[in-house]
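Read through the structures below before going on.
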Structure P
């Protein structure tokens, strides 16, 4: 992606936090049928290698695990907060009027080759970790052991695991760093007035942005 220096996020911990908080990734692969996009939740093993490893699973009926080229890097896109930014929020608008709308967003691109995992035990362990993490905040969390054994075995047989050793990470935090402190303050106030969860999240990033 186009990555101006003032929008570039280089802190691996921050990038990993974005992935952990927004685990639904868009897996982009190239196969015999051309470009394909598959939207699946990923588990991040942050300690695996310099950039971590992504683990996911797809339906066995999904051709992506067969067709993804082993010779080309795949791309997984993760997105965080995003919001439309009105030029009316910039105090500088009163000075020259030379302002235009934009869109603030946070995104991570993870690159690496797809490795297929067709091992029921490894896939089960991955799904257990992913499920336990997402269920942890519920009053009565669901566990894979709550379902009948034969049913779970059947379900595991219907999916295939995918692992990606991350070879390269790109993080883009486009949060008004290119604006003056006064304009950033105006943007944050405008976002907070909107009141939506995404706008509130973006306001936080704008307030803590470094120009």
Structure Q
């Protein structure tokens, strides 16, 4: 099994795809053959996968072996409704054989596989099977991407506890946006008291990539 890194987040629209792209470029710059997959994407209209198409375009640029791959290889399960996969699928049984086969195909042409999740850790893929269960089943290391707006302390700590309780190796990185000016005074002081590094996605992508690889 190749090195598997699962990019998850405290919620939707936090910056998983953005972070995944930065990691792809960082690992490729170090000479690794990179690979990427987004097992499930919702909000897919007329067959167009916004995230999957973006990821495929970049990985084809960084790893020539992906030239023969299609977006269906990168995103094996798609649903039109922009909702949790279990809801978007109308409760259709999850096809793990399909997902596992997609992982195996991509891993044949890469050293490091980045897996981008959908939503947060407790987004249901099946009625009693959550995104966090997928991370554990695939034996992946997790990168928890969190936000910098008010409420990030609660959101971050809950997700960190979930990963710890599941026995999943992980690190956390903050994806601060231009309008998150209050972070340094409202939330950052709490995290600075921790023994862990306070990592920011864009600023510390080199450190983040190295820590994930070493876990």
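Computing Rg and Dmax of the Cα atoms in Å across structures P, Q gives 20.5, 70 for structure P.
Of the structures labelled P, Q, which one yields 2.3 when distance in nm of label points 7 Å out along Cα→Cβ at positions 89 and 145 is computed from its coordinates? Only one of P, Q returns 2.3 for distance in nm of label points 7 Å out along Cα→Cβ at positions 89 and 145, namely Q.
If you work out distance in nm of label points 7 Å out along Cα→Cβ at positions 41 and 105 for P, Q, which one comes out largest?
Details: P: 2.3; Q: 1.5.
Biggest value here belongs to P.
Which of P, Q yields -9500 for helix-only ellipticity at 222 nm (-39500 (n - 2.57) for each DSSP H run of 4 or more, over all residues; to 500), as computed? Among P, Q, the structure yielding -9500 for helix-only ellipticity at 222 nm (-39500 (n - 2.57) for each DSSP H run of 4 or more, over all residues; to 500) is P.
Once distance in nm of label points 7 Å out along Cα→Cβ at positions 17 and 33 is calculated for every structure in P, Q, which label goes with the largest value? It would help to have the intermediate numbers written out before the result.
Numbers: P: 3.9; Q: 2.7.
Checked P, Q; max of distance in nm of label points 7 Å out along Cα→Cβ at positions 17 and 33 sits with P.
Hey, distance in nm of label points 7 Å out along Cα→Cβ at positions 121 and 177 derived from one of P, Q reads 4.6; which structure? Answer for the origin of the read-out: P.
No lab work stands behind these numbers, since they all come straight from the coordinates. None of these values were measured; they are calculated from a predicted model. Cβ atoms are built from the backbone, for glycine too; each structure is taken alone.
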